[in-house]
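The structures come next, written out as structure tokens.
Since every read-out is calculated from the coordinates, none of them should be taken as a lab result. Owing to the predicted nature of the structure, the values given are computational and were not obtained by experimental measurement. Cβ atoms are built from the backbone, for glycine too; each structure is taken alone.
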Structure I
Amino acid sequence: MSADAPDAARLAAYMREHVEAFDGPLAVRKVEGGQSNPTFIVDAGARRYVLRRKPAGQILQSAHAVDREFRVLRALQGSAVPVPRARALCEDLSVLGSAFYLMDFVEGRILTDQTLPGMTPEQRRAHYAEMNRVMAALHGVDHRAIGLADYGREERYVERQIERWTKQYRGAETRRIEAMESLLAWLPAHVPAQAGAGIVHGDFRLDNVIFHATEPRIVAVLDWELSTIGDPLVDFAYHCLSWRLALGVNRTLVGIGDAELAALGIPTEAEHVAAYCARTGRGESGQIPNWAFYLAFNMFRLAAIQQGIARRALEGNAANSRAQAVAARVEATATAGWEIARGL
């Protein structure tokens, strides 16, 4: 069991007091996958839960915000966006040593290969359409109406994101990367006007959703650590980075940039964008203005996230055994972002 593993006896005592219908004894096992907050499956009698906690050791300020994950899950319950039921948030460090929250385990399929092997073209098309639908539904939620008016500042979202991720990147930097330096200089000078504000997930991708066991239907959206209030177009562009990354090139966000999309039945980037525009009423004639900027910005942001993983790997407290491999991807991601920016 890892250093982040919760003490079962302490956890059972906490759950007995704070989780409705809790029934022990507990069995705890770590979930491998995901790069940030250590995640565990907690079996308690006939019930199964998921525990997410802040990692052990020194971490960047504002990172690993499990309290924010818990809050957005609670707010979205009953909305058009499927999420697991959030059960309890514990910020008392005397319980397990770091903040954590518990939510219900959701049965279904977590798919990791974006080419969706073993499916027919029609099935692949349906799964991609469902991701598009759920993301459009998220961006249609009235955050004020569900109690998230103060979940983030609406104005200057991209500017503040650039400042935040620059600070995070500098705090985790291990060596100079020229493409990243170029993006750090270019992005602040080319920010487009913000078109609107809503809930942004921050990491919406195939392996952060759970599909129904047999249907092309999402039953839960996971990993809300990076969620806030901001520009939905930026959020959607991050999701669309998959079309800009080649298969297997990037361990944090494996892409379909070199896949045979037509043969597979997977929509092109342009088709996916047009479908989102139709569902949300955003964009112009099925296209999103300043699309290349949003993509370049998200490559920069992804590289900063990867750099944080690399730094934690160096310090020995990364949440995933593949963290060392991810560290090698930072330069490739930054280079891809700079190439998009130069193309503008």
Structure II
Amino acid sequence: MTDEILPAVRAEHSFDAGRLENWMQAHVAGFRGPLTVEQFRGGQSNPTFRLSTPQYRYVLRRKPPGPLLRGAHAVEREARVMTALGTQKFPVPYVYGLCEDATVIGTPFFIMELIQGRIFWDATFPDVSSEDRPLYFDAMNQTIALLHGLDIAALGLENFGGRGNYFERQISRWSQQYLQDEAVGRDVHMDRLIEWLPQHIPTSEEKSLIHGDFRCDNLVFDPTEPRVIAVLDWELSTVGHPLADFAYHLMMYRVPPLGIAGLLGADLRALNIPSESRYVAAYCDRTGRRDIPQLNFYIAFNLFRFAGILHGIRGRVLRGTAASSSAKDFSASFPLFARTGWDAAQS
């Protein structure tokens, strides 16, 4: 895993490293101090830290301090799903332990393996040769198709999602969080999507384990090969509709590189990047589909959902609890995603 390290742990995210070291001594097999704590620059939702000892390096993911919206920042869910996926040899970091006792460092947290590899923050993969670039896209496509083909029962995650229709649950959840965070303000396109989406939910009710935030910068690639060796950031994972998950990933073709790694405006042919239609066809081949009816609904839904995430980050900026120093700039694209979502709904 590679990411920029802050020069110092942010004051609002600091904690007693001695208490953490004592906990790890008791709960992490093979742990031996002394312990050094550094904070990763990324981690828009949950503060993330690199923990170093003379023998090993670990990653700590914790909830941010302060008041939180109900159901948000679910590090417990991350730890549970990653542990389950590890039993099926799906590429995730090994989870050493979960601590739900907030008295240790101030919030619940978990400790996982530090994966050494390449993370691409730009969806054009600028550091990859033109010849190899399609192979990296194919590796992403293969990994998300593999995820959607896993047996939920074999993972022990039959009850990991809520009951009822996935889209109804998600639209209700993000609508409520958006409407509850009154300090951030309203957006006309978001309001229209809240009204439009429930009226256009597809009738098919497929179920699989879904990641919820599958994009290139949440993947760790092999240091030299076009191969995904770890999928990170499972906070939004659940049992839901696989096409919702795939369309979120596909959203990279519809948005500029603002907030997420987007491809809109890039010359795909010159870059030797597969077109959206070719990428969809590859996923369909891998998952036994002929095509994806109502694709624009799935895209509009995900743009709405991501706009809801940005709206929540903007709220944390205003309250001073944002996990990342770049959160203000990141959340500024909220109106763009809401408007683009409404445009997709009208396509």
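Suppose you compute Rg/Rh (Cα atoms, Kirkwood Rh), for residues 113-184 alone for every structure in I, II: which one lands on 1.16? Derived from I, not from the others. When mean count of other Cβ atoms within 10 Å over residues 169-176 is calculated for each of structures I, II, structure II comes out greatest.
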